[in-house]
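Chemist: Below, each structure is written out as structure tokens.
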Structure I
């Protein structure tokens, strides 16, 4: 299959979300004068991941996720806080991060030289994703980054991809490839939209979902080989 339009997920696919999250949480919790920062992180990180999965499954709204994740965190340790206020402060810290995964720059550079049209397709908060991309050093490789906050729909909704297709000139579903690490959002989203998918699976996880990737790659070199 000859592809022309590459739709890249950002977090855990190109951007190093774990590094960014760790720094932002540390700064937030220091500011809140939390004594055992690691204990808070150990509770927050899997809780937050589960909330984003629930968002993909439409078990909660993005507003609920944003406004309650920090109140849930502090409630676990017996404290009541303004979840929305903490969320806004966290956004400040996270939007200042720009860490990328090792090799991401080289990957995008090679794909750009090969003539691919490269786009971002991310679920996320506009302020955070826009800030991180601006600080990442990879932004110039993208014609546009589609953020669910701005699109009005989120992966895996077909409407998210329909909006992308409508915004990209001469877009052809048959020549598009969605590349991402998240089966529930990226791969199922591509399935819903009738777009081929490449599951970026560096940790060799087992697929226990109904999502069906067209390809599975374990590193950037495998992705480059696929796209040659």
Structure II
């Protein structure tokens, strides 16, 4: 049987890499005594697959992986056994049987984020104008990345092509921004890019946190 699993990555664990998360989950499966399926060959590995990597420093309550098992257990049993051996910063929220042949990355079309920002000073009307510009006309910015030959290439990105929803509101002394980003296997914007744009537009940020809320399919429905 195969399961799709939703889990958290919070606290200090937001600083561990995607590869470390993969190893962390696989070790937890072994500690929980769950009979996972392994590939064949000289270097067998646990049959798991994960969604798009989460950027370091960002917490999440909407991460996903899939796992193939040699035994039939209920999703609730899987959740309970895993959470018994996992830390509070990484807990399984839910699990369900999966029969979708597409990869998790192929099913992941959108990502929801929640930004909590403390500004030194803030003109909220000006911030709302920027949110509208990002969505409607777009803000173009440059990003550098390395190609297959390890050379830096510059790519211009327009925010309206990758951010489909933005909403800012005040909550006490903080500004909260809800955002939905388009994700593709050929590239996307990162959550940090939105912070950089706000800074480049002259806003003075004192402190901020970013929380990934969930991963959505092509119909903007949660994967689980």
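Any read-out appearing in this document is the output of simple, stated calculations on the displayed coordinates, not a laboratory observation. From a predicted model like this one, the values you see are computed outputs, not experimental measurements. Cβ atoms are built from the backbone, for glycine too; each structure is taken alone.
Chemist: With mean projected area of the Cα convex hull in nm² as the yardstick, tell me which of I, II scores highest.
Modeler: Largest one: structure II.
Chemist: Let me ask something else about it. From which structure (I, II) was helix-only ellipticity at 222 nm (-39500 (n - 2.57) for each DSSP H run of 4 or more, over all residues; to 500) calculated, if the value obtained is -6500?
Modeler: Computing helix-only ellipticity at 222 nm (-39500 (n - 2.57) for each DSSP H run of 4 or more, over all residues; to 500) on every structure in I, II gives -6500 only for II.
Chemist: Comparing structures I, II by mean count of other Cβ atoms within 10 Å over residues 110-117, which one has the largest value?
Modeler: Looking at the calculated values, the largest one is II.
Chemist: Also, quick follow-up: Matching task: 18.2, 51 is the computed value of Rg and Dmax of the Cα atoms in Å, for residues 86-125 alone. Pick the structure from I, II. Provide the component values of the computation, followed by the final result.
Modeler: Numbers: I: 14.3, 43; II: 18.2, 51.
That value comes from structure II.
Chemist: Where does the value 4.0 come from, among I, II, when distance in nm of label points 7 Å out along Cα→Cβ at positions 94 and 174 is the thing being computed?
Modeler: Of the options listed, only I reproduces it.
Chemist: From I, II, which structure was distance in nm of label points 7 Å out along Cα→Cβ at positions 54 and 214 = 3.4 calculated on?
Modeler: I
Chemist: Further, regarding this structure: For percent of Cα pairs over 15 Å apart, for residues 134-197 alone, the calculated result is 53, so let me know which of I, II that is. The partial results should precede the final answer.
Modeler: Values: I: 53; II: 58.
This value belongs to structure I.
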